[in-house]
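Before anything else, here is the set of structures, which you'll find just below.
Just so it is clear, none of the values below were taken in a lab; they were calculated from the coordinates. Not measured: the values here are computed from a predicted model. Cβ atoms are built from the backbone, for glycine too; each structure is taken alone.
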Structure 1
Amino acid sequence: MARTRLAAFLIGMASFFSVVAGQLRPMPASGLPGDLFALGIASKIRTDCNSTASASSDFGRIMEAAPEAVLHPATPADIAALIRFSTSSPVPFPVSPRGQGHSVRGQSLAPGGVVVDMRTLGRGHHRINLSTDYVDAGGEQLWVDILRATLKHGLAPRAWTDYLQLTVGGTLSNAGIGGQAFRHGPQIANVHELDVVTGTGEMVTCSRHKRKDLFFAALGGLGQFGIITRARIALESAPKQVRWVRLAYSDVVAFTRDQELLISKHASEAGFDYVEGQVQLNRTLTEGPKSTPFFSEADINRLAGLASETGSGAIYFIEAAMYYDETTAPSVNQKLEMVLAQLSFVPGFVFTKDVTYFQFLDRVRVEEVVLRSADVWDVPHPWLNLFVPRSRILDFDAGVLKGILGGDNPVGLILMYPMNMAKWTSQMTAVTPPTGEDVFYTNILLQSALSADELERQQRENQSALA
């Protein structure tokens with residue numbers, strides 16, 4: 001099958017493919033100016049091998065780059081002092097903030113420079129402070145901790161990523177995309193105010209009305225315009241329970257049509273509160289786990305049978321959620337039936353589960369525990385994140401999913417779900433497809449490599465998808 005060129009947009013760095021396939025490629029290092037260790041922050045700088053080694057790789061485990069030192073700041077002023085010193089030095093050195101290190105292509109590394117361990121900002125300080133309609137959170141705070149703190153008051157942020165063991169500054173420097181984005185936009189659209197340390201070491205408070213150029217540049221700016229040390233995040237009343245739903249499809253046209261219906265204004269106001277799409281390819285269903293935290297072994301067997309019967313090479317899922325509490329619980333079944341009546345999933349392939357709001361939002365943590373126990377968490381992750389125009393989504397399915405990835409090799413989880421362009425402002429640094437269409441898709445290939453050969457193949461597939 002001829003490969004289809006797609007207008008795809010990376011959520012990542014320009015050096016996305018500057019690696020040697022199958023290898024951790026070291027980057028060059030150089031010494032730091034001696035005057036650095038005469039500053040007031042010197043006692044917070046570590047140069048020992050254990051410190052630098054811990055900051056030499058990231059979640060992707062594809063790039064490796066040793067910093068000369070690691071700064072453990074106690075306050076944002078410590079970060080500002082480091083950056084001011086670097087910019088005023090005759091030979092400036094790289095400075096990179098690191099939260100949980102969940103970049104996948106070395107974005108949180110600082111070869112020959114200084115990594116800023118953002119986590120130490122929260123030690124000994126209470127940096128989650130609630131008001132009635134917002135929370136002030138340090139850039140180093142984990143989203144799961146924000147959730148715990150706000151739920152105690154019956155509140156929660158409106159937009160979430162699927163994985164909550166990430167820092168506020170980390171996701172806001174990217175975009176912060178999840179299943180609520182069709183309604184509320186990405187996380188970066190739900191921020192009132194930021195504290196940022198700029199590239200010159202200036203400490204600035206900015207918002208939509210004050211230093212808005214910096215505000216919009218930092219949100220989704222990949223850390224290139226400053227380090228986010230605090231964010232004021234919008235809150236809403238938190239639901240108590242979630243009706244968690246998965247619907248199976250064997251036809252991509254029905255799958256995409258139904259997703260776009262669910263995120264449309266009329267349907268979204270009366271329907272699901274969360275909508276994402278997933279794709280399972282090749283032998284993933286037949287040779288993958290026999291059960292998951294959501295699907296039972298019997299469910300997996302039924303889905304594998306559906307894949308075999310249809311011969312489509314793919315099973316598509318709409319993953320959705322309907323929030324409720326004590327007052328709305330009696331109407332959930334009726335509301336769900338009304339929504340499902342509009343959709344074209346495979347008859348009989350509706351799977352539901354009732355969980356708490358916290359359990360739903362923190363669901364990927366359960367998957368992480370399973371993967372860690374099987375020693376397949378700390379492996380290379382050649383993930384590929386794309387924005388694809390709505391007009392090219394069927395080309396992506398045919399050319400990438402059923403073409404490039406359509407062989408016999410098992411393929412990891414693939415996310416494929418639509419966004420409403422109106423929820424993304426043109427002022428944001430995050431780049432969306434400039435097609436003039438009102439909907440675009442987020443497509444994410446979440447692959448893991450268990451061998452050097454597998455990593456090399458997956459990276460070739462990624463490059464082919466971008467070609």
Structure 2
Amino acid sequence: MPDLLHALQGHDFGYLRIVAELWGVELDATEEDTARRELAASLLDADLVSEIVETLPDEARTALRDLVAGEGRVPWATFVRRFGEVREMGPGRRDREKPHHAPASITEVLFYRALVARAFFDASGGPQEFAYIADDLLPLVAAALGARDGEDVSPEPFGRPASPRDRAHIFPADDTILDDACTLLAALRMGREGLSPHATRVPETVLRDLLTAAGLLDEDGTPRPEAVRLFLEAPRHEALSSLVTAWHASRTFNELRHVPGLVCEGEWANDPLSTRQILLRFLESVPRGEWWDLRSFVASVRERYPDFQRPAGDYDSWFVRRVVDGEYLRGFEHWDEVDGALIRYVITGPMHWLGLTDLATGEEGESPAAFRLTFDPASLRSGEFAFPVTAQESPIRLTSRGRIEVPRLASRAARYQIARFCEWDASKGEMYAYHVTPRSLARAARQGLKVVHLLAVLKQHTAAPLPPTFVRALKRWEAKGTEAR
């Protein structure tokens with residue numbers, strides 16, 4: 001960002017005199033360029049900055065803390081929506097009315113002290129106007145805020161802790177998404193177009209997009225054999241960590257287009273990666289392991305950074321339609337139905353499915369009212385994220401009649417292979433059920449799979465010896481094509 005001298009460029013002598021007056025410094029120069037250099041040098045004094053920050057209203061210090069937390073800048077539209085506009089007036093009117101003596105907003109308080117400037121900088125969506133603290137003034141302001149508050153300068157938490165009544169019913173995070181992924185990958189490898197409803201906890205469209213982002217499916221939705229093999233053979237904690245890392249870094253996985261009840265239409269494009277990273281930065285303010293109120297978190301984002309996914313503050317060009325009545329949700333008045341809904345969805349959807357948030361409700365059947373982080377969001381930014389090692393695999397069970405029961409915690413690679421040889425029965429709790437038929441064996445054979453492959457998988461992953469009648473039936477079918485009993 002520009003330094004203080006450059007931030008003062010473009011301002012006339014009258015503005016420079018106002019800044020000098022409010023800081024209590026002399027301005028002896030009679031020529032503008034010289035006055036700018038003299039003023040900048042006077043203001044870059046740590047003791048003076050500390051004194052000025054000490055005298056500011058509390059809300060002005062809050063605004064500075066938000067800027068410091070944003071590495072010195074916040075989109076101008078976001079900043080003025082929260083802290084007020086700077087009244088537009090020329091030098092003559094300004095010198096007559098002296099707005100710095102009766103500022104109309106917190107932004108004016110800071111603007112006429114040169115603590116906040118405005119300029120266009122490059123952003124992900126192109127040039128964008130920002131409120132910013134001059135680069136050489138920023139560390140002095142940060143130090144002054146920290147000295148006054150007696151703590152490191154960091155953003156105040158978004159929201160508040162959840163009340164006990166909002167966390168009466170708890171839904172812990174788990175790694176079921178790994179089993180859903182195994183189910184979908186097996187179905188796709190078998191040539192199925194999709195899964196039956198409720199076959200997975202994670203919606204199939206979300207799962208497909210996530211597996212594509214993780215490099216397990218190609219652009220056509222076809223499994224990549226080697227990537228799938230490595231994923232299924234990896235320990236559960238490593239496989240889940242890989243999905244989280246892929247989600248965190250993905251430019252293509254677009255949460256907004258998965259929010260229930262909304263349909264995105266038209267050619268406009270949002271930036272899911274930037275939005276996701278911003279939300280995770282907000283979540284860094286939430287104490288890990290503490291139950292947090294979801295509604296207050298969303299409300300706090302709306303108050304402080306409502307444009308988190310709309311850098312230009314544009315609420316009119318996105319065509320987002322509400323499914324229930326077909327209404328297009330354009331304008332800031334629909335923030336909670338679009339932007340707020342996105343925040344709720346990210347925390348209670350993808351983050352919960354990926355094992356990153358526990359959820360809780362006040363009453364059974366209600367939408368989540370509280371969440372609890374199971375990880376440190378900063379670890380994703382630093383590249384140090386990893387899940388702890390999980391439990392050992394559970395053995396597979398089978399009967400002489402060809403019924404195979406695969407516990408959720410069994411080898412996913414084994415279940416993937418078994419599924420390709422079998423008909424799929426309805427799962428029961430954490431048990432996946434399959435059975436062998438002549439049709440399922442014939443289908444597997446057409447894909448180049450042999451009975452010996454199935455027997456090898458079962459022998460490796462069952463605790464008891466394989467039933468002899470089952471083995472004989474499979475071998476007889478392969479040898480003669482007779483019915484497997």
key: Origin of the value 14, where relative contact order in percent (Cα under 8 Å, 6 or more apart) was derived from one of 1, 2   = 2
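Compute distance in nm of label points 7 Å out along Cα→Cβ at positions 45 and 309 for each of 1, 2 and report the one that scores greatest.
1
helix-only ellipticity at 222 nm (-39500 (n - 2.57) for each DSSP H run of 4 or more, over all residues; to 500) computed as -7000: which structure among 1, 2?
1
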task = Could you tell me which structure in 1, 2 was used to calculate Cα Rg over 2.2 N^0.38 Å as 0.99?
result = 1
message = To test your reading of the models, identify which of 1, 2 gives 37, 22, 17 for semi-axes √(5λ) of the Cα gyration tensor in Å, for residues 93-364 alone when calculated.
response = 1
